[in-house]
Structure P
Amino acid sequence: MALQRMLSGDPSKSSKVYLAIGLLSLVKAIAVRNDRDRFRREIVDAGLFLGVGFALRRFSRMKAQKRRELESQVPDWAADVIRSEATSKGLQTIAKRRFGRSEPEPKTVRERARGVFSTR
């Protein structure tokens, strides 16, 4: 999974994935508890995944709460205007004019990979 896609996704869904991986790591740690080094590594992995999962879950709740607060402050007529199809088309047109396409899209997987690694 690409790092950018992983971080830009829905934090609620990502938190569930991290929590599930953490729980599996915890079960694996219990299975290898007789091997001290592997047990320690698995416990650390489980703790990291569970920690990230809980942090993402908390972030998701805070994000939803802030969204509700902001939406409650916007008048209904303004929210309808923002959500309208004409407004979204107008914004897309303005964005295309403003930013445009500065470079052509890569066509092959190799070109895409080179583009990813050359920008970082």
Structure Q
Amino acid sequence: MADEQKIVVEVPRERGYSPVASTPELSRLEEFKKGWINAIALPDNLPDLIYDFTSTVSIPALLSSCWVSIPFPGFIRLGVFGVLAIAGIVVLYLRQSVPEVKDILLLRVGLVAVGVLLGI
């Protein structure tokens, strides 16, 4: 199937024929939304879904456990708070601008919160 030749449609114009693309192109905003929808979407099969949920809970649990038990310098803690603030702003922006991911995004944020609470 990779060796098949593409079909090009030629449309007459004033100066002759010109090839026309067969698929319409999406706008930048639509590409942005579609990319985030694909990134946040849940996997289709059960093993990948279980792995996704497990990693979404266990990684924040591990990081919050390290946060509590390891004495980090103040500037590192301040930097982590800054990264968390930026991540929160991005989540709020995605929640407003891409309504298709609202429920799945809240589920993922909830799983991360459960992981953080388990690590503490």
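Taking FRET efficiency 1/(1 + (r/R0)^6) of positions 46 and 110 (r between Cβ atoms, R0 = 25 Å, to 0.05) from the coordinates of each of P, Q, which one would give 0.10? Write out the running numbers ahead of the final one.
Numbers: P: 0.10; Q: 0.80.
Only structure P yields this read-out.
Taking percent of Cα pairs over 25 Å apart as the quantity of interest, name the structure among P, Q where it is greatest. Before the final figure, lay out each step's value.
Working: P: 58; Q: 51.
The structure with the largest value is P.
For which of the structures P, Q does the calculation of relative contact order in percent (Cα under 8 Å, 6 or more apart) return 33?
On the way: P: 22; Q: 33.
This value belongs to structure Q.
Out of P, Q, which one gives -27000 for helix-only ellipticity at 222 nm (-39500 (n - 2.57) for each DSSP H run of 4 or more, over all residues; to 500) as computed from the coordinates?
On the way: P: -27000; Q: -22500.
Answer by label: P.
Read the figures in this text as sums done on the coordinates, not as results from a lab. Fair warning: this is a prediction, and the values are worked out from it, not measured in the lab. Cβ atoms are built from the backbone, for glycine too; each structure is taken alone.
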